Structure formats: structure tokens, C-alpha cells
Structure 1
Amino acid sequence: MTHDKASLSAHEHDLLGYARRLTRNEADARDLVQDTWLHSLEALEKMDPPPENLRAWLLVSMRNHWFNVLRHHKVRANARAELASREAFDAGLCESRVVYAQFVRAWDTLPPQAQSIATQCLLDGESQEDVSRQFGITANGVASSIHRTREQLRHAMFGA
């Protein structure tokens, strides 16, 4: 049994209806039917023997082609999302590096005692009372030093 364009076009109405159900869009449905025609004409030339139920073969061919299109779109969308995610991460990382560099420059301008007090209280978690005994200043002096250090860092980094 051979199939030609005339035998294919006998199933056009069925293909278009099925394509509309698959795509839910008239333009996409017509494109899908055209793609199915092209694929089918090429495939039928190579088939020996040709399919006995041409209508069923065309519908399955169309469905498989549509699933491949959807899979391709999903892969592309995932790739775009991954790229956007990486770009956002890279931008965030770049911004973090800039802020860190600003912090290091600002930190280096602080007096050594202010650095030590801030490090021990804020990073090491030592109490202000313990730090005050170590430096021979009052606990209020330690609190004032920490406050001034924060203000100097904020001003040096952000101008505020």
C-alpha cells in the first residue's frame, strides 16, 4: 500500500483537530500539522512496507513530534532559568566582593585598639566587661568604642 500527498490530505481535518487539542492554539496547531506533513512525507518514502493504518500512524507521529517540541521548550526554559540564576549569583557574588573590599579598606583605617575591641566583642563573642578589664577601660568605654567603630565603618563604606 503506497501513500501520496492525496492520501495524506484525506486526514487533514483529523490532524488539525488533534493538533488543536494538543496545542490549544490555532497557529501552533497549523504549524504542527505542517511539521507532521513534512516529517510524514520523508518517513513514508523510506518505509517498506508503509503503515496499514495511515490515519493512526499520522496521529501518533504528530503526538510524538509535539512531545519532542514540548521537551525542547522545557529544556530551553530550564537552561534559561539556570543561566539567569547563575548570572544573579555571579552578580551577587561580584557585589559581595565589592562590599567586602570596601569593608577591608574601611577596617584598615581603624585604630588597632578599635579593631581589637570590635573583634573580641563582635566576632569572638567576649563580654564587654571582660574586654574592658583586658584594655583597662570601663564597659561603657567598650560600648562607645564599638559604636564609634560601626559609625566609622558605615561612613567609610557608604558615606552615611
Structure 2
Amino acid sequence: MPVSHEQQIANLLFEYAERIDRGDLSGMAALFRHAGYRAGDAPALQGAAAVLQINRSLILLYDDGTPHTQHVTTNLLIEVDEAQAGARCRSRFTVFQEFPASAGGGLHAIVMGRYHDRFERVAGQWRFSERHILMDRVGELRHHLRLDKLAEAQGRA
């Protein structure tokens, strides 16, 4: 049974979340080898190498090689333009993280926001062409991100 364009695009969003949560930063970055990637007002990064470099500098990985997070992507609003072989999607995300015992432990929502994505279809396959991450609610990020590096990255905007 053929998979719809919308489901193929949704699968890309879910694959992004799965790769980050597994600590597969190289695999996550590869999703953006033909795409711009930016957060907030920062300038867009272009291509997998740039996306990998910034995420390796920011994301904390624990002894098991993962960031102890669960990215949940919801409320997908997908618009496909078959004539242009393009699509747009607006979605929401919530990131949960298991805090280390030294920080009191437990599962916490650490950030909520929106993804504004664009996709293109090349040789019958959908791929990201742009991701814009907008953070609406920010909680305790010090167990997920290197906050000094985050401040440096935001200072470049």
C-alpha cells in the first residue's frame, strides 16, 4: 500500500526526534544535508556538517550515549503542493528529560515550542529543505544543553 505524501513528511519529523533521543546526532544532522536549520532569530545553518557541529557543541550526552530526552512532536499541519514538489508543515514539540539523581531525578518537560518546516520532493523522496525552531516555553535546560555554548550561539544572531 503506498504511503501518502503527508505520512512520508510526518515520518521525517518523527525520525528527527528519534535520532536525537537515541543520541544519533550524525544521523539527525544528515536529515538536513540539503536544508537550512535555525533556532529563533539565529542565522540559518546550511547542511549536515554545520547542523552536526552546532548540536555536538550544545547537546549533553550521558554515559549511555543519549541525552535522556523524549521529543514529542504533535499537531502536524501539513500542506503539500504537488505541482511544485514542495510542502510545508507547522507542528508543536515538547521535550521531556529524565534528570540525573544528583539533580533530584524525575521526568520534566524542559522546553515546548514549534517547528516550521519546508520540504521538497526529489526523485520521488521527501527531504527537509528548511527547519525553523521556535521555543515558546523554556524550562530547566542545564541537563540537556551546554548553556555557555548556547549563549555564544545566540550571541552570533
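None of the figures in this text is laboratory data; all of them are computed from the coordinates on show. Bear in mind the structure is a predicted one, so any value in this text is a computation, not a measurement.
Starting from the value 21, 11, 8: which structure in 1, 2 was semi-axes √(5λ) of the Cα gyration tensor in Å, for residues 100-147 alone calculated from?
Going label by label, the one that fits is 1.
Suppose you compute semi-axes √(5λ) of the Cα gyration tensor in Å for every structure in 1, 2: which one lands on 77, 14, 13?
1
Computing relative contact order in percent (Cα under 8 Å, 6 or more apart) gives 24 for which of 1, 2?
2
Who wins on volume of the Cα convex hull per residue in Å³, for residues 52-131 alone among 1, 2, i.e. which is largest?
Comparing 1, 2 by volume of the Cα convex hull per residue in Å³, for residues 52-131 alone, the maximum is at 2.
Out of 1, 2, choose the structure whose coordinates give helix-only ellipticity at 222 nm (-39500 (n - 2.57) for each DSSP H run of 4 or more, over all residues; to 500) equal to -8500 when calculated.
It was calculated from structure 2.
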